[in-house]
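**Q** In the part that follows, the structures are each spelled out as structure tokens.
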Structure 1
Amino acid sequence: MKKKAIIKELENIRKISKMNRKELYENYPFTREFISEDDSIYPALTGLIESELEHLIRRIERNGLK
């Protein structure tokens, strides 16, 4: 995986941390199933960020750095 691609992925992950409820629902529609209007969105944001980071790490391990 090229370093520029990794940086771009990390920037996209950073954007997740700044999402509000509306953006979260628009970008990740499945979150509506487990986040009600009364719930905090922060546990979901944390879970999404962890998931995206794990996915990126697996891709780097599988493809290596270039």
Structure 2
Amino acid sequence: METNFAIQIKNPTKRAIIRYLKKHKTSYLGEILKSLSLSYSKGYKYMEELKSEGLVENRLSPPKYNLVE
């Protein structure tokens, strides 16, 4: 079952990213992009949007992303 906030996200790519991070907890951007077959530019754009919406964060360099708890 999807989390409530994943269901509320209308963009299917953003929902897929949320589902991926829910399952994998913390991941490098490249791992997310490869798993979801996204280009770097498209994936990076969505990650930045999710960050600005307060749904994901990155803490390491190179950044690993995770859901905000």
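Where a number appears in this text, it was derived from the coordinates with a stated rule and is not lab data. Because the structure is predicted, anything quoted here is derived from the model rather than measured.
**Q** Could you figure out which one of 1, 2 the value 32 for relative contact order in percent (Cα under 8 Å, 6 or more apart) was computed from?
**A** Here the read-out was taken from 2.
**Q** Right, next: Starting from the value -0.52, -0.58, -0.74: which structure in 1, 2 was log10 I(q)/I(0) by the Debye sum over Cα atoms at q = 0.15, 0.16, 0.19 Å⁻¹ calculated from?
**A** The read-out comes from structure 1.
**Q** Suppose helix-only ellipticity at 222 nm (-39500 (n - 2.57) for each DSSP H run of 4 or more, over all residues; to 500) works out to -16500; of 1, 2, which structure was it derived from?
**A** 2
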